[in-house]
Structure I
């Protein structure tokens, strides 16, 4: 932030009376409680009241941006007004300070907003390329030009998101989620070495968190605390499963079957009830020439009580079993 802007902000904050400062603190606290409870409408109400007192309040503006981002819908949708407003607001807050002075939540939300914008433009480029194949020559040329522009916008925003999230890693903040998002960004950019690097870093941080959580479970004497820690342990396991599933798919798509198998083995060791991953492992085993092992996995997959018998996967598994 420029010195004059910083001075004006400080003057605005210091001009509040003790009563107004107390009310502002109350609005910040209440907004945070509503936000954490997922009651976004009530949170916005508290935020707007607080901003009437302090229009440039960092905490309230950041929370408003986070709510806009979380309620902005899918990147593949058609209404991006909330996403655009969230990105604009978070960008303004980001530009106020140097990256190492920001709160971690601001860096995370701004990085996520940029990532979502990148995915939005990437999806639009794919749509335009698809339309170009069904258009006349003149229309096809225009659509391909626009598709290239969308790809360039997507690349710029995804790279910027990666940089913002990188500040979190440099500071040692929110490492699991920062590495996870950078892994996803690398996949979107087609940067295979970066994907592998971020995936390995994410899994390493998850493992450290799991070990620390297990130690706390063993040490605690409080039943309530134990319940809390066990819930955290389950969440960490779900994070590990999600990351390993992405990595397994990454290797399978590149016909790297041994590393894909290693990930799927670990997934099913952690959770033998993941029927879909028996299907995925069965495909890998087929590619590796292990037909009998593959059939065993396809039988496990077909035992899923929620599986639609007419699905493509069920058809593939049944064909592999010779039925």
Structure II
């Protein structure tokens, strides 16, 4: 390891889906700095997914998704007291872009954001203090690079070849080993989106039965719901007389990842689950919900599509309809 205590810091305290988009860049950083200690900051949302990162020379630390004043001061103190050589800002929070003003000897790499109405994060003034940066232009009217590619370009110093395959080593529980069925569709339920689509429990049960026409079982997970969650689930599960529709509640980390990658097909609204599935190039139907009220909404959804949709054979997407039969018809094209 490194004799003079040099460290590299990666600031990646955001959501799990965002973490998956940065894995190739983080691998580049690890491969480029094998003789240094690498401190990777994850958030409370993503810390249980640190197994996605090869950690031979990595130390994981935690910074909350929403930084407190105390956390900001602690980070500044840590930079003062340690021999930091490089900092990679892969979560473009405004606070991080002020650090290069204070620490001129550290080389900062940053993922910057441009947006509509000349919005810039950070400002052009602060960008001058970054050693290297790339721009995610969310205001662009043209097809633009995927965020994974942008971050790869940011971190490709001393890396001869892009590592397309990411090797994930993980363990999962004995309970999951004993109970995980074969030939199942995995579905993730986001009630806030099904509410916007006006899907009721009859619609969802019709959807589950469609899955069962093609797979022996359906395993589904859900976002944590505050209101009437028990009644909502009871309505679905009470209709399930043959125990082929299985709820895996409160599953996370390695068990969740295993459930996703072991499935025959992942069907989910775009987000964390579709991104986790894309790591191992699972067959996915991404239900890309759009609520378009004006042209700006259209541009924002289109730009998000370019920025976040993975590209490989087997990753398909649909725009779900408020009419469940139309949605099922769209799904049937890829089942």
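All of the numbers you see were taken from the coordinates with simple rules; none came from a lab. What you see is a predicted model, and the numbers here were worked out from it, not measured in a lab. Cβ atoms are built from the backbone, for glycine too; each structure is taken alone.
Calculated for structures I, II, mean count of other Cβ atoms within 10 Å over residues 115-122 is largest in I.
Calculated for structures I, II, relative contact order in percent (Cα under 8 Å, 6 or more apart) is largest in II.
Calculated for structures I, II, distance in nm of label points 7 Å out along Cα→Cβ at positions 155 and 243 is largest in II. The greatest value of Rg/Rh (Cα atoms, Kirkwood Rh) among structures I, II is that of I. For which of I, II does volume of the Cα convex hull per residue in Å³, for residues 75-178 alone, calculated from the coordinates, equal 199? The structure behind it is II. Figure out for me which of the structures I, II the number -10000 belongs to, where helix-only ellipticity at 222 nm (-39500 (n - 2.57) for each DSSP H run of 4 or more, over all residues; to 500) was derived from the coordinates. Value -10000 for helix-only ellipticity at 222 nm (-39500 (n - 2.57) for each DSSP H run of 4 or more, over all residues; to 500) corresponds to II out of I, II. Among candidates I, II, the computation of FRET efficiency 1/(1 + (r/R0)^6) of positions 123 and 267 (r between Cβ atoms, R0 = 25 Å, to 0.05) that gave 0.05 used structure II. Taking volume of the Cα convex hull per residue in Å³, for residues 43-98 alone as the criterion, the top structure among I, II is II, with the largest value.
For FRET efficiency 1/(1 + (r/R0)^6) of positions 131 and 219 (r between Cβ atoms, R0 = 41 Å, to 0.05), which of the structures I, II scores highest? Spell out each step's value before the answer.
Working: I: 0.10; II: 0.35.
Comparing I, II by FRET efficiency 1/(1 + (r/R0)^6) of positions 131 and 219 (r between Cβ atoms, R0 = 41 Å, to 0.05), the maximum is at II.
When distance in nm of label points 7 Å out along Cα→Cβ at positions 35 and 147 is computed for each of I, II, the one that comes out at 3.4 is II. Assign the value 68, 37, 28, calculated as Cα extents along the principal axes in Å, for residues 19-202 alone, to the correct structure from I, II. The correct label is I.
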